[in-house]
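*Asks:* Take a look at the structures listed below.
What follows is calculated from the coordinates using simple rules that are stated; it is not laboratory data. It should be emphasised that the depicted structure is a prediction, and the values quoted were computed from it without experimental measurement. Cβ atoms are built from the backbone, for glycine too; each structure is taken alone.
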Structure P
Amino acid sequence: MELRSATGRLNAPASPIQLRPAVGIATAALAIVALVHFGPTAHAIGAVFILSILALVTIVDLEQRRIPNRIVLPATAIVLGVQIALDPAQAPTLLAWSLGAGLFFYLPLLLFRGGMGMGDVKLAVFLGAALAEIVVPAIAVAVFASFIAALAVLFLNGAAARKSAMPFAPFLALGATVAIFIG
């Protein structure tokens with residue numbers, strides 16, 4: 001059975017019954033790894049917060065093909081507020097990384113309507129605020145992983161897959177997770 005969005009794109013229905021426990025277990029495991037890896041530090045708490053937000057938006061994006069402002073905007077404000085409170089001198093740098101990451105996804109949105117959503121742009125702003133300079137490898141991993149997934153969908157479904165939509169939040173979550181632990 002195929003599911004078409006309001007724009008007529010093919011969308012694969014996500015199964016909330018299987019999806020939520022899998023994302024929850026993965027997030028819990030990553031939170032434990034973060035606490036062990038970083039120790040009892042503010043860095044570990046920040047990593048767990050970021051991973052939790054990414055899990056929430058991943059579930060919503062997979063199920064509903066949207067990234068809610070009510071999650072991303074307050075999370076961005078919290079991350080920026082805490083980071084700036086801890087080190088006020090880094091405010092211009094954090095704002096630059098945050099806006100730069102958002103702009104990276106906003107420009108293609110202007111050129112190719114429907115290719116990227118504003119939720120993805122706002123999620124990139126959140127990641128720029130949360131990750132600062134390691135947002136670059138996070139985005140690189142996300143773009144590369146989404147390219148590989150798109151190739152796989154094209155290979156499996158043929159030319160018709162070119163009109164299908166893929167949620168991008170899971171790829172941004174993957175990239176951010178890699179950056180948190182490796183970057």
Structure Q
Amino acid sequence: MPARAYTFIGGSLGDWDIVRIDAVAGEGLPAATCLEIRNAAPSPRPPDARWTLSGIVSHERYVRRREREALVARQPALGRTEASCAALIPISKSAAWWALAQDERREIFEERSRHIEAGLGYLPAIARRLHHGRDLGESFDFLTWFEYAPQHAIAFEELVALLRATEEWKYVEREVDIRLIRNSVP
């Protein structure tokens with residue numbers, strides 16, 4: 001079983017070439033040319049790293065059983081050969097979000113913003129994995145990793161736009177959108 005901890009390293013080495021880094025809300029990240037993903041806890045920062053982001057894969061927090069079953073049934077595996085495009089979207093939410101009770105956050109997340117329902121509509125074309133950084137004291141609360149084939153790039157843009165237009169996104173204080181393509185280096 002793989003470790004639950006992941007570290008994303010923006011630098012000059014890695015399996016993914018960085019196409020662009022956009023600050024959507026708040027402070028951005030320094031430019032880097034490649035992204036390396038380590039399935040391991042944070043370690044000393046590599047000399048070539050411009051930045052590192054860490055998170056852990058944890059239990060789903062706002063998902064009900066039937067929603068989880070639907071996600072599991074439709075969610076493709078990461079690492080598919082055809083999925084040569086990716087996005088890493090680190091997000092931090094406001095103190096107002098974290099001051100809400102769990103049921104209040106669920107109400108905004110799904111009952112009003114339809115986050116899970118929206119995501120289900122784009123599966124299996126887009127694979128995703130959520131990493132939690134807040135409890136680790138990281139600079140971002142969440143690191144969302146997406147993979148998709150080039151022919152699904154427009155669908156991915158639709159999904160991102162749909163989610164950013166929801167009530168939930170009013171609580172986002174910092175968001176960076178990092179777009180990538182798998183490089184041809186073996």
Structure R
Amino acid sequence: MDIYRNPQSHQAGPNNGSGSDRMVGLTLGVGTVCLGMIAGMFFDWATSIMPSLADADDRTYVVVMQKTITTINSSPLFLLSLMGAFVFTGVAAILQNRLGAKAAFRWTLAGLALYVVAILITMGVHFPLNDTLEKAGDPDAIDVAALRAETEDPWVAAHLARTAASVLGLAFLCRALWLRRR
């Protein structure tokens with residue numbers, strides 16, 4: 001029985017006041033906010049930063065990418081959001097499954113799976129490309145055109161895929177939150 005869909009008992013619904021239910025709401029809410037921040041950042045890059053850099057000269061592309069990679073890598077808030085989306089959503093899925101909230105569990109698990117796809121793209125494509133960009137050296141001392149040719153197209157293509165996965169994952173978590181309140 002799905003406890004979030006029992007119309008006959010307020011005790012079995014999402015507002016029954018149980019500690020487990022509050023923990024599901026808290027973990028799912030925090031996971032959704034964290035994924036929203038990551039998806040929003042990815043969306044911003046896909047719709048503004050990378051299109052702007054596409055029109056920039058090669059040196060500007062390399063300088064901006066190098067500086068941004070360094071900034072992101074040193075940002076504890078980015079790391080907390082990146083990992084928080086995974087951890088809190090995972091905990092929410094486990095708790096929902098234990099409580100028998102099957103519909104919300106399925107949407108949460110699907111959202112988590114999409115986010116894992118985004119993380120795998122980040123680790124498999126962006127980390128190596130970012131490493132190449134970051135370690136290439138001073139833009140005034142390297143062939144910036146060759147570096148751009150090597151990194152830009154695969155970076156953008158993979159980024160669009162991880163953006164789509166993150167945004168869709170966020171939509172699935174929002175659906176899970178909505179199911180909790182029904």
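*Asks:* Taking 2.5 as the value of distance in nm of label points 7 Å out along Cα→Cβ at positions 150 and 166 derived from one of the structures shown (P, Q, R), identify that structure.
*Replies:* Details: P: 0.8; Q: 3.1; R: 2.5.
Clearly, the read-out refers to R.
*Asks:* Tell me which of P, Q, R gives 4.7 when you compute distance in nm of label points 7 Å out along Cα→Cβ at positions 78 and 158.
*Replies:* P
*Asks:* So, one more: Of the structures labelled P, Q, R, one was used to calculate relative contact order in percent (Cα under 8 Å, 6 or more apart), giving 37. Name it.
*Replies:* The structure behind it is R.
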